Structure 1
Amino acid sequence: MCTAPQNIYVPKGGIDTAEGHLTFDQVAAGIGEGVQKLLGDPARAVEILGAVVNDGVMQRLEAARKLGPIALDTQSIAHPTFPQARIRTPLLVKLGAADREKYLSEWFGPIAFVIATESTAESLAIVADAVKSHGALTLSVYSRNQDVIDRAIDVAEDSGVALSFKLTGGVFVNQSAAFSDFHGTGANPAANASLTDSAFVASRFRVVQHRAHV
């Protein structure tokens, strides 16, 4: 199962887990349940989510709801301290690999797509093309298959995107990354600069990392 910002690619035949085989729909439902569990306490959820920045985000949320079957619908949450703040939980929509014009467009906001592909190989092929054509800050891969892991490393290095394997905790982003990790690689359209890199020595070189729990 490969994920990129807003996009989660899952083989349409499902995946094998330690608890047995899960269908595509079960995987999508499980992701939705995980989000609901994380945001189950409204007082905690408002601090995790933050407020919607403008009307454009609200319009995109409503437009995205019409793109395909909804695995997890977006909901409003009232902020106990700032009652007029607009806070919305994430929307999760199911799509197919052929719906490229939908899921490869910019959907800034609490919107994500679970995309059914023919296989993990197709998932990685879509990721490679998407990163080269549109760009990405990060790529995450969840697999126990070493061949898949090795292929994902090749894809990330070739397309120029930072890669993480099976992360289950926090991920360094934005300013925090400048002191501990690279944020963006400078090697793809959505990450054409990095907060910390060696460009001051030789700008023709870029660093692409992959990391996993030890």
Structure 2
Amino acid sequence: MTTATLRTLTGLLRLAVAGVCAAALVHRLFWGLSSGQIAGQNFLAYLTIQSNILFVAVWTLAGLAAFRGQVDRAWITAIRAVVLSWTTTAGIVFAFLVWQAGERAIRIDVPWSDQLLHFWLPALALLDWAFAPGRRGAPKRVILVVLAYPVLWGAVTMWRGSLIGWYPYYFLDLRQVSGPVEFLLTSVAALGVFALVSASLVWLSRRRITAPRR
């Protein structure tokens, strides 16, 4: 199979994944509204939702780019690394939250759209990152960008939560944890996962570089 054919298949796969992600986001919104799990004004407050909206945009761009040449542009590789770090980490943290909810006897319903957004789509995107042709080596500064977003998101979320009394994740609410120590430890651990995931993606991109970095 020629490189051109592989790039065409890669583009089609990326566009399909972006379309499935968009459908999952729509389902998650209406499922939440109908089940009473979320209020409409809080839907966009979730880090998972924000990162997956960006995922749709970035994977659409990356899919179209795959049709235009044999190698992704450097900026496409960089933003793919950033967004994939966010969505992958969101899935890891979500799995931890579901486990913690079980330990605390708190019910968490996980519809098919949540399963897609947190687990299946990041897994497909990771396969694309590891094996699809035309990826460049990602720059190390990606890691700093990846960390900046959850820090800014967390600051805004804490400020907003103090005003409306609602937080998207329990560990951000000091009323639901044992105190500031648990809050800090959990937050630092989450940032550590972001850093580890992004560093791993950068490392992986440099192990199988199909074009020189510029």
Structure 3
Amino acid sequence: MTRWAAALKHPRKSETDRLRRRGIRLEWATNGWNVMEVVVTVTLGLQARSLALVAFGLDSVVEIFASSVVIGNLRDRRPDPGDRRVHRSLRLISLAFWVLASFLCVASLRGLVLENRPESSPLGIAYLGLTACAMFGLSVLKRRTGRRIPSETLLAESAMTFLDGCLATSVLLALILNAVLHWWWTDAIAALAVAGFAAAEGVRHWRESAPHQGPDR
């Protein structure tokens, strides 16, 4: 059988495999960027004594975990009666959301109580601008790919990538306000707002993880 004839015989399977490979590449791209985020933002945050920058860098560890869960799910092609893998993966991503929300709440409240006053970080502002663009772009590509496979775990992780873009934007705004108006409390307030969104996303994905006949088997 020729390659063309095989493609005509199994068009859906061929397309699904291609989309799965694209999803895996998008997750590896996210992981690569997030590894760089951990190093760059934590270093800049320590230099500027910026809680928001350090928190943003550490949240990338949660992003790496979530992306790794999705990579494993997309690569796992073993027969699975029901939707056990999807169920486990979505709940792991929910837990990652809650870990992120808890960390941001604790760090932000501590910063407000201690009146942490970060210094200006022009490099941090520039890097966060790039990160926001990268995360929003990756989120859109993941969402489109996840809908076409379809893959619930990829769609769930695309929401977390979008959250990372929102967090980058919030911290960016906080750094600008601190640099221009010396509003030291803005980075903690921005992190608290994102923590609330992360907690809500965790609840939503946990509910969606209830056993059902999903498309991501």
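Each reported figure results from applying straightforward, stated rules to the coordinates on display, with no laboratory input. Bear in mind the structure is a predicted one, so any value in this text is a computation, not a measurement.
Overview of values
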| quantity | calculated |
| --- | --- |
| Top of 1, 2, 3 by Rg/Rh (Cα atoms, Kirkwood Rh), largest first | 3 |
| If helix-only ellipticity at 222 nm (-39500 (n - 2.57) for each DSSP H run of 4 or more, over all residues; to 500) is computed and equals -24500, the structure in 1, 2, 3 | 2 |
